[in-house]
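No value in this document is a laboratory result; all are computed from the given coordinates. Since the model is a prediction, treat every value here as computed from it, not as a measurement. Cβ atoms are built from the backbone, for glycine too; each structure is taken alone.
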Structure 1
Amino acid sequence: MTSKPLRILYRLLFPGGFILLASAVALNALEFGKLNDSFWRNYPYLIFGAGLVLSALFKCSRLFFAILIVGLCDRALTLITPALASAGIHRTVFDAIALLLPLNLIALSFMHDRGIISPRGRRRVGFVAAQIAMVAFVALTQPAQALAAGFMQGAIVPRNYSEWSHISQPALLVFIVAGVVMLIYLADRRRPVESALFWALVAAFIALNAGAANHLTSAYFATGGLILSVAVLETSYTMAYRDELTQLPSRRALNQELAKIGDDYAIAMIDVDHFKSFNDTYGHETGDQVLQMIASRLADVSGGGKPFRYGGEEFAVVFPGKSVDDAYPCLETLRMRIEATPFKVRGNDRRTDGNRKKKKNKGRNARGQVQVTVSIGASSCDGEKRPPDQVLRDADKALYKAKGSGRNCTAVSV
């Protein structure tokens, strides 16, 4: 398996998939009868309470509402539906929760963090409260209950296809569609919040598929809350150590990498050729797309190189345990791959001056494509015990040497 499929698999499974797997193994290995019953009664409150506090402190509003929704569903199934069993309406409440939960999670995956007590946050609270009121109305009103039961128990496909699940077919369809959409998004680009929402959806599906409100069901709901809570910490780390635009590790992460590196390593500095002119001609939005394209090529750099966003249009690549001679072929391959990558200018690709006169788009061919190239400078520390900042400065000097040699080339310090 190549490195790219491995990276896709890793970003799909980590950390939510591993947390869910570990929880499933632990829960299957435990004998519930031999455990303290009070622990399982209090465990969900501990997980959901800690998650709500963390997400509020770190201002992760989407995760706050996701934890709130999953927690409310768990408590409703655990505390309310058993009391409704004698009245025969517990199934209607169960089906309503199974339908609304995936709809809420997929909606949150396409929203943005807009605060918890902000106007948008208050509207989200109102929306959650409206759903609770709607479920209560359906459960307590006979005509609405009959209508909801008829809809939820309707067959979309022959029932023998869904006999394996306790979830109604409409809710099962929503779960499947939500899961597929979220999975496709994650395969393209992983983000901590969206990854956590997907695995919380899977945990909720496992919990609901059990079909009964018990300690095991509640434990799986709490696992979904744990995944969402861990995502709060992961999001905070990502904001500090990962560049938002390119999704590469940031300059702070580079400094951390250099602080622990050994005595044998190479550093390359990479700069986009004529980037200011490109921005002036095509606009900053197109410039951002260029940086994202280059970042995607840097993510596939060979030779064990670790790419970083240094700042502006500059990037850095660190090759632990490599000399500059070892890194040079990898850098040349990278440079040629970037040069060979077609880049098509999209949207409003022209900038205007103060007189609203359009500038000429230099370098653009008839198909709307422009050529993007980079200059690279590299240096290494081969057991010389030079400080990393000195090697970084030498790589920067080599970069200016590459620019002075006509750009679109790789130069090394001597």
Structure 2
Amino acid sequence: MKVISPMHRIWLFLFLAGFLLLSGQSASAAQLVVGPNKTACPAAAFSQIQAAINAANPGDHIRVCAGTYPEQLSITKPLEIAAENGAILQPGPIVQNTTSLFDASPIAAAILISDTADVSISGFIVDGSNSGISQCAPDLIGVMFRNASGVIANSAIRKFSLSAALAGCQSGTGIFVQSGAGQTSSVTIENCTIHDFQKNGITGNEIGTTVYVQRNVVTGIGPTPGAAQNGIQIGFGAKGAIRHNIVSDNLYSLCTDVATCQSVATDILVTQSDGVEVSGNRAGLSQVPIFIDGDHARVSSNQTFAASVFDDLRVEGRSAEVTDNRLFNGAESAIFLMGNNSFVHENEITDSTIGILEASGSTGNILVNNRFFATPIPVQDPSAHSLAKMIQPMR
């Protein structure tokens, strides 16, 4: 008979102890079921999602059956909330339930996650069409993570906009992540569709915020004289990455000429944030499909198309790496550089008025191995003309 050595006994004990601990943790998480009625969802113990949230213990799972739920949600503890296909959150009216951590302005969010971590939301249609908001304030938001962390996935966030009479209000955002008072937020937003918003599709703002925005489809409302839209925004000291998204149709219709334009819309906007990655996205039908106003950006493997008035890709900052992008139909240019010490290489530019515009006064930029097709002027140094004051970020 084989004898187990003392050392093997110790390892076996530690393994079994760890297994039992993990099994106990898994077993302790309850599942709560929500349904509109017992006929549609026989297992449902709750008819309201918020009632299940209130009853749940941290770490519990909430399953939401198909149906329409006319309620705002507030989440302040770790939970996993998974909606079955056909579950619609459509609150009405949507009332103020929090404030901005930047300026304390009022916010009305359909789903508010605050002061917690490990919140997972998936599978919902979040619909703002019954918001009932009749003024520019409070700011209308679909899903807000406020000093909170987690994941939102496989969901549709739609119709967060005001009436036509209020089209100029800087309100109406699909997903908003914000930190303040020295706290942090880390949120992954993936495989979602965001459309029919008024101001921004997805926004991550302020120091302490990190967002990973990946594999989403974000669609603006097309040419509009109202709020200048931004599809995806990381700004004001926030960190993170914007990867493999499809973003289009964010276009400010009153901007028709370089000399007279007062505001621009963007598909992807990085503003006053450094070190942000923008990679593998497809963006177009905007004044500037990709706009970087920050240092040390990494911009790679994107495809842009149909810039209106300005540039496919605009970098106003230092030490960016711009590589392996495919840029089509730039209006003013395909790539505009304003700043020093950027490395621009292996990009392919097709059908642009000018390939690369490098602002006068910019130094130390390295432009190598870029390819130009149907572009009359490959590289030109224009006079400096920043657009940083024309972008209209959400804050």
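Using Cα Rg over 2.2 N^0.38 Å, for residues 141-372 alone as the calculated read-out, with 0.95 as its value, let me know the right label among 1, 2.
2
Starting from the value 7: which structure in 1, 2 was relative contact order in percent (Cα under 8 Å, 6 or more apart) calculated from?
Working through the options, I get structure 2.
Work out the source of 23.8, 90 here, i.e. which of 1, 2 gives that when Rg and Dmax of the Cα atoms in Å is computed.
This figure was derived from 2.
For structures 1, 2, which has the highest computed value of FRET efficiency 1/(1 + (r/R0)^6) of positions 53 and 229 (r between Cβ atoms, R0 = 35 Å, to 0.05)?
1
Quick one: helix-only ellipticity at 222 nm (-39500 (n - 2.57) for each DSSP H run of 4 or more, over all residues; to 500) came out at -2500 when computed from one of 1, 2, so which one is it?
2
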